[in-house]
Structure 1
Amino acid sequence: MTMFYAQPYDLSASGFYFEDFESFEAKLSTARNDYGQPVEEFEIQFIEGEAIDAALCQAIGIYQNTVERVFDLIDTLDDQDKQCLIVACGECGYTFDPESGDVRDFDLDVYDCETLNELAEYFVNEGLYGDIPDSLAFYIDYDAIARDLSFDFTETEIAGQRLVYACR
């Protein structure tokens, strides 16, 4: 369950909690300040839910005009797409338009590795450094490869999971 709070900018009005777009619209249409005037502007705050959804809302931002699309993203994206979107917007400085943006429209490489050393081992095992004879495999300096990779790649943690990424 994901819970949000709509905090009005009008100091004479009370906010409300909501769990889905339908309840947001219903409560928004009935929101009034102490003088009976409709309340029009709210700050949307993430209150409760999965850590990756909180990170997603923080990275892309959630506003009144994007609430429906953000709920859509939370419900439809898998964790890997959420991670890519969080890295792109939160770490690499890309901007994402929740109304029309595509979550895969970033020049970004994200690997499910905890450290650069682990990424170096992955690249060697995948053959990025060519075929390495078994007799030489024990002499590979993964620390040196990781230092070289650190010029392009960065480690981060999203919702308790460590990742390595490169912005292109």
Structure 2
Amino acid sequence: MNMKEHILAALQEQYARWEELLAGMDAGQITAPLLPSSWSVKDMIAHLMTWQQRSIARLEAGQSGREPELPIWLPGLDPDAEVNTDQTNAWIYVNCREQSWFHVHQDWRQGFLRFLELGGHIIEKDLLDSSRYPWLQGYSLADVLLGSYDHHQEHLEKLIAWLQEHGKR
């Protein structure tokens, strides 16, 4: 298995773990706050889905050989700058919290599958080359894929720990 196949397989497993966990939850569990946080599982999925839009834009740009057209969330604020993460996440929460679980889940699912599809269409050499896309500033598209994996894994681990701590799993 080459590196690209390995990364995509890990992402597919990540997607399957999330879908399995979500399928075992009812609407009340999905929308109830994960106390002491005000975020629910739905809010967590909306958060992941919104951030993944930037990753999808990067993969689309890599596939078509152009600069990415990144979504603009807060004008004048770079969401990729670590100092802006909390403010960006608060904006995502406020802007997504009224969406229905059906809509959030559907958008996340479609986005994740699109992300996997795009990753599969980029040749491995281009995917791994950290100098191929100057707009990635020394990162590769493989780093974009791995970043999404890590982000999903981070929230999956937090959710599973919360569920176990509260006797829900």
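Values computed for the structure shown
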read-out	value
Percent of Cα pairs over 21 Å apart derived as 58 - corresponding label from 1, 2	1
Highest-scoring label, criterion being FRET efficiency 1/(1 + (r/R0)^6) of positions 35 and 83 (r between Cβ atoms, R0 = 25 Å, to 0.05), among 1, 2	2
With FRET efficiency 1/(1 + (r/R0)^6) of positions 75 and 139 (r between Cβ atoms, R0 = 30 Å, to 0.05) derived as 0.80, matching label from 1, 2	2
At a computed 1.00 (FRET efficiency 1/(1 + (r/R0)^6) of positions 19 and 107 (r between Cβ atoms, R0 = 41 Å, to 0.05)), which of 1, 2	2
Which entry (1, 2) yields the derived value 18 for relative contact order in percent (Cα under 8 Å, 6 or more apart)	1
Value 16, 42, 33, 9, 0, calculated as P(r) over Cα pairs in 10 Å bins from 0, in percent, for residues 43-130 alone, assigned to which of 1, 2	2
Source structure (of 1, 2) for helix-only ellipticity at 222 nm (-39500 (n - 2.57) for each DSSP H run of 4 or more, over all residues; to 500), computed value -10000	1
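Computed from the coordinates by the stated procedures, all read-outs in this text should not be read as laboratory data. Just so it is clear, the model here is predicted, and its values are computed rather than measured. Cβ atoms are built from the backbone, for glycine too; each structure is taken alone.
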